[in-house]
Structure 1
Amino acid sequence: MSADVTAAADVVVVGARCAGASLAVHLARAGVRVRLLDKARFPSDTASTHIVQPRGTAALTRLGVADRLRAAGAAAIERLALRYDDVHLEAEYADARARPALSTGTTPGLSLRRTALDAILVDAARDAGAQVCTRTAVTGLLRDGTGRVCGVRTATGDIAAGVVVGADGRDSTVARLVGARRHSVYAAPRLAAWVYLRGARDDAGRLRIGRIGSSALIAVPAEDGLQLVGVVPSVRERTEFLADRDDCFERELRRWPELHELVAGAERVGPMRVVPDWQAYFRTSAGPGWVLSGDAGHFKDPAAAQGITDALRQAEWLASSLAASLPHGARHVDAATRDFARRRDDDCREMHWFAHDMGAAGPTGPLLRELVRGIARDDPMLFARVLNRDLAPSEVVTAGRLAHAAGAALRGGPGMLVPLGREVASVGRRRTHRALARAARGRGRKPV
C-alpha cells in the first residue's frame, strides 16, 4: 500500500449516482464507514430516460427518500401503454384488482430527471453518515503485497479501504483499472434521441412504448409538467439523423399518430439529447478487494427501462453482503462479492437478452406481433410483470405461446410463410447461440 495514505474507510464507493449513492445510504445505516466519491458536482445530468419501475419505487421508499421525491415533483407512472403496429396493450401498474397484481401492490413507477434524482440520493447518503466527496476523480488503485485492491488514489490523496466498489457507470474507471473483462456484448441496434416538452395533452401517467414499422418511440411524464418524448431510429439512419435532427425527429414522431397528436403544439424545453452509440455487456464484476455494481458491471438495451431499478436493487443486495462480511476480514469480503456478482448475473441474464430483442432494429416480425397480440388479449398485466421483474421473460414467452403466435401468423395468408419462417429461424439461432455462450463461460472458455 502507498505510504502517503491520507484517509481510510471500510468501503470506498466510486460513483455517486443511483447505484453508488443508494449503496452508500444502506452501508452507512448499517454502521459501515463509507466514502462516496464522484468526479461530478451535483446536481449533474447524465444520459437517461429516468424511468423507475414500481419495484424501483419501492426500493427508493425503503431508502427513505419518498418525501423528497414528491417535493421534487416526481411524476407517477401508473400505466404501461404498449403498441406493436396494430396491436395495443395497456396495463395499470397500480391496479390492486389485477389478478395477480404486481408484487409491489399499488406502488406506481416514477419518473424524475437525473439532475434531481441523483442529487436527492447524494444528499440522502450524506445524511445517513457517508462521507461524500464530489469533484473527486479516482486516478488509480492501491494494492497490498498480494495484489489485492485495498483503496483508491485521487488527486487530493489516497484512501485505504477494505473493499472498493465501482459504481461509476458504463465508462467505469474502476473496471478499467482492474481489467474487468466483458462478455455477452452486443452493439446498439438503434440510436436514441429525446426532448422534453411542456404542454403535452397527456396527464394519464403513462409510460408509452411503441414499435410502428421500423420505428421505435417512447414517452413518459417527468416533473414540472414535462413530458419526455423519444425516438429510437436504426443505427443505419445515424448519419442522416445527426445531419438533420429536428426534421428526422418529427418524421419519426409522426409514425405514431396518437403520440404525435398528444404533443402537438407543446413547447420544447432545452436541447434535444442524442446518444448515437453504445454497447450492452456483462463485465466480470468481482475480484480481490473490488466489486462492480450498476451499469459498471452490466448494461442492457434501454428499451426495457431497467437500469435505475436494477441499480437500486443491486445496492440492497451488495450492502447486505458487505455489512455482513466486512467484520470477518478480506477472505469473507471477497467471497461475498463473488456471490453478489453471481446473483446479479443470474438475475439479469434473461432480461439482458429480452431487452436486446425488444430493441432490435427493423420492423416487427409476424411472430412477435402475434405473440404480443395474444398477451394483450389474455392478460395485459403479463408484460408489466416482466418489466417489474415479477416474472422472468421465459415464463411469458413460452413454447406454447410461440406456437400459438406462429399459428395466428400463418392464418394471415400464404404471404406470411416466408417472413415467419425467417423469424422462427432467427429466434432459434439466437437461443442456440446464447445457450452455447453460457455453457462456454461455465466451462471457463471464451464464449462463442
Structure 2
Amino acid sequence: MENETTKDVTATLEEDYRGRTPRSQELFERARKTMPGGAKGAYFHQPYPLTMARGEGCYLHDVEGQRYVDFANHHTAQVLGHNNPAVIDAIQKQMTKGIALGAPVGIEAELCEEMCRRVASLDRIRFCNSGTEATLHAIRLARGVSGRVKIAKFEGGYHGSHDVVEISSAPSLDKVGSETAPNPVPSAGGMSPHAAEEVVVLPFNDEASVERLITQHRDELACIIFDTKAGIVPQRKEFVQFVGEIARKNDLLFILDEIVGFRVGTGGLQEYYGVTPDLTAYGKVVGGGFPVGAFGGRADIMDLLDGTRGSTGFFQSGTFSAHPITMAAGLATLKQLTPEAFDHLNGLGDRLTAGLNELFTRENIAAKAVNTGSVFSIHFTSEDLINYRSLARTDKAMAHRVFLALLAEGYFLSHGLSMNAISLPTETRHVDGLIEAVGRAIKSR
C-alpha cells in the first residue's frame, strides 16, 4: 500500500511521463472516444499507455521518436524481435500468392510437421486464432472423450477468455477461501452462472491438496489443465511431473498450456520438465507475430476432428484458422529457433535474473527476479513465491513506479513487471544495462 511519500513519488513519475509523451496522450484520448478504455485492457497503465510508431530488432520507437529496449516482446510473442528479415520475407512471398484463398495452400501442413517434429507428444495438431480458442477446443475434446463436464485448473492459471477457464484466473484474495481447497471465483462480468460449478480449483505447489481434491472429484472431471506460470512463479520440476502423474492415476486427460512457455526450448515446457501431456495448447511465438492458437496431442484424441470418414460429432474450424500469412510467419520463426538460439535466449534470461537478485540482496530490497528461460518477472515482495496468493500480495505500486522510471531510462517492460521476455537480437549489454537501470530506479523510489 502506498503512503503519502510514495504517492508523491508516483505523482512525480507520472508528471514526468506526461511531459515526455504528449503525443501518446493525445492519441489515447482520441481513441477513448470510440474505443472503451482507449486501448485493450492488457495495454493500459496509469496514466495512459505509450503509442508506438515502429519496432526494429530489440528496439521500439514511440510516436515522440524515443527509443526503448523492448523487454516485453508483445506479451512474449516476438521472440525474434521486430521486423525479422526472414519473417518479413516469408510474409511478403505469401502475400504475392494471396492473402486468404478459402482453401488449403500447403504451408499449414509444413508448420504442422515442424511442430510435430519438435514435440514428442504431438501426433496431430490443429491451428486456430488464439490461445483462448486453443484451450477451448482442447477442453471440448477432453469432455467429449471422457463424457464428464468438470475441469480442474490451478488458482491463478490463465488460459484465455472463455468462461470455464476464467474461473479463478486472478481472484480477489477476499474471495478465495481456503489455501488448500480454493473457491472457484468468476473473474469477469457476464460469465455463465454455472461456470464456477464446472471447475475444481487446485493450489500450486501443494501435492497433498492436489491429490486430495483430484481424488475427491475424479468421477466428475474430464481433465486437468495446467498453466505453469512460466517466468512468473517458480515451479518445481517434481510438482509439474506430479500433476501429470496424478492425472494418469485418476484416468484424467492432462492438458498442458504452453502458450507462453513454448519458447523455453525446442520441445517446449514438456521437454523442459520431463512430462508427456495428452493435449497441449499453443499460441504466441508459433504465429510469428500474427494472431494464432494451436492445440495438439494424441492421435486417438485429435482424430476425432478428422471428418474424412464421416461425422465424429466433433468439429473445429474458423474463417481465419491456419491463415496463410500466419503460417508463413510461424514457420519462418520456428526455423530460426535453433538450439543455439535457445542457448542465447535462456543464457541471457539466467544472467538477467542472477544479476537482479544479486542487486536486490546487495541493496537489501524486498524483491525477487524469476525466469523460465527467456521469460522473466520482477516481483517486489519478501515472501517466497510459491503460488497465486503469494504473487497477488506483491507490491504492485512499487512495480508501477519502477516501470515508469525504466521507461525514462529507455527500457520497455510489461507494466506490472511480470511476464517480460528477451528477444533473439538482445545482447549482453542490453541485459546488463537493464540491471543497472533497475538499480537506479529502486534507489530513488
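Computed from the coordinates by the stated procedures, all read-outs in this text should not be read as laboratory data. In this text, all values refer to a predicted model and were calculated from it rather than measured experimentally. Cβ atoms are built from the backbone, for glycine too; each structure is taken alone.
Quick look at the values:
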{"item": "Structure (1, 2) behind the derived value 0.94 of Rg/Rh (Cα atoms, Kirkwood Rh), for residues 143-286 alone", "result": "2"}
{"item": "Computed 17.9 for mean count of other Cβ atoms within 10 Å over residues 127-134 - originating structure among 1, 2", "result": "1"}
{"item": "Answer label among 1, 2 for the case where distance in nm of label points 7 Å out along Cα→Cβ at positions 223 and 367, calculated from the coordinates, equals 3.8", "result": "2"}
{"item": "Structure with the greatest value (metric distance in nm of label points 7 Å out along Cα→Cβ at positions 231 and 303, set 1, 2)", "result": "2"}
{"item": "With FRET efficiency 1/(1 + (r/R0)^6) of positions 55 and 295 (r between Cβ atoms, R0 = 25 Å, to 0.05) derived as 0.30, matching label from 1, 2", "result": "2"}
{"item": "Computed 22.5 for mean count of other Cβ atoms within 10 Å over residues 71-78 - originating structure among 1, 2", "result": "2"}
